[in-house]
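Listed next: structures, encoded as structure tokens.
Just so it is clear, none of the values below were taken in a lab; they were calculated from the coordinates. Computed from a predicted structure; not experimentally measured. Cβ atoms are built from the backbone, for glycine too; each structure is taken alone.
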Structure I
């Protein structure tokens, strides 16, 4: 019979020898809880580049009225980078003024975001509406917008606004927000929510000189309807470990679907579209309607001879859509948002002053290629 003590001692010796002959297993770190599909940031997938001039006014949007001949003209332009975001709220303000004399017919000049929403709001108020414009929405500057809910993006300068403007802005923002709520879940997904990831790092991360202009910010007035951002713990995503990551949820507009939905709603309610050009505000005299809502955006600078309208150039590169990518991100001075009609890539290096007072609508391909390369560098680290 074997000695039990010697047997145990021998087993222990074999175990020690076995451990000495191989590496000790180290527990692996758990996989990230949030795994995001990679954006195929490749130059040959850049299928289009568009440029938009946003109409900025230091005082904020123009929403007043004036008499032009025998016409009442209600102005609705100068929303900076907040045209889509504030469109419904702005529409309620100007339609209220347009309907003061209870006209049966209203003319709307312009078929962009502000024109379409003003036209539909006027219909809902009981007026028969005709839109007069050179272009339908797909050809307007509104169609070249990023498509994010940004209600105070370059909306005004803090030291130029009237005392009552913050409250007016809040009213417009809340009205727009709750109106867009009706478009969530519709066929074509014209409006939806998406997560955005804000990453630190990048070769050009600190190339943001302070702005010489104090752009107004009113986000604190609507915190109750705005999801807060959160700092994610290290390793929570499959982004490179060298980046700190903040996440926020924002509403986004899939503008191709949204525009189609708005135009269809307008026409279904009896609206009419007439192709027309206006070279000066006096040209409205030829319209049959006695009340006109002017929603011409940046074109109002020339139409109304309004030098308070300052162009803010913005360029977007369009990558081929990826249905599996359902988020947006900001990294190394570049903003990216995945939409149904493409992944928009926009250079934002330079902050709010980028594109300010620049009226060049010529495409700069090198700018978009640089933006795509910066995003490619991010995924190359993963």
Structure II
């Protein structure tokens, strides 16, 4: 496998409204001084470049929040700043997350002109009542129109769906996914709904006002997901992500293969290697106004810095990499977790997990089987 590359993540923290399932660092603001935000984002790019000079950027990802609320000129300014401080690879992947609303879809061509070459649309459901329950502001017609528009403008297109929703049946999810697979996306992110602490859904769940399908029904929906996507030529390459061969999200592969990246914007984090098996994590101020003030005053808003090594680093590397269908090869593990990574595993447990069909050895590394990915946390506990 090629090296995972070097990524730049840019966080735009603003949304028009807060979805009840979302625990991301997203905020609703009535007024945003975008010129000030543009200056701050480009200034923080410069600071991050001083920490990681002379790198070739292989992927850039605008996430959020709702990055499709950014002015295309701001996106272009950030991309120019990145290109001014690092070398951009000839096939650099530049992704922007977008909502399907008609006002945002009208900007798609402008984003393409600004330098975006991959679009990721937050559809979440192809069912109008479900979209309302999920707090989404668009309907199915707008979602389908946005996908069609994005398909015309961008060579690479992905969209998200959430399944295992309250009241959803296996038959309904099969029909919805089958419809999604007719929309000609290169990549699908298909997430099983989880109740995250601190969200509106968590409050409803605690009160008994939100009840998800039983565990066995959700497991059947997961199996339906694997079957239909494989039949359509978009097999899973990660627990929740499916793509045509060659259309995997390169930026997310940097994370899953424990590569290096920098994070720009409120709440963003980055990881840079100090040595094989030793990673330095930097996290940003989460509150948008605090982040903005810090960047204008000191050039960055890094508020936490932690060195991760030894058993903790190995756990992180395996937790991310074993989500991948391909797993991690020996070179990835030696680079990210240290050349002695295998010595820190429980050798007896490893043999048991391989013999029981939860793990398999590959390219001097490790991979989970489908059975192992279903119980990944338990596999890691046993292995470490």
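Between structures I, II, where is Cα Rg over 2.2 N^0.38 Å, for residues 332-371 alone highest?
Once Cα Rg over 2.2 N^0.38 Å, for residues 332-371 alone is tallied for I, II, the winner is I.
Figure out for me which of the structures I, II the number -12000 belongs to, where helix-only ellipticity at 222 nm (-39500 (n - 2.57) for each DSSP H run of 4 or more, over all residues; to 500) was derived from the coordinates.
Label of the source structure: II.
By the measure relative contact order in percent (Cα under 8 Å, 6 or more apart), tell me the structure among I, II with the highest figure.
Largest calculated value belongs to I.
Who wins on distance in nm of label points 7 Å out along Cα→Cβ at positions 52 and 316 among I, II, i.e. which is largest?
Max of distance in nm of label points 7 Å out along Cα→Cβ at positions 52 and 316: II.
Which structure, out of I, II, was mean count of other Cβ atoms within 10 Å over residues 116-123 derived from, given a value of 23.8?
Considering all the candidates, the number was obtained from II.
When volume of the Cα convex hull per residue in Å³ is computed for each of I, II, which one produces 194?
Computed on structure I.
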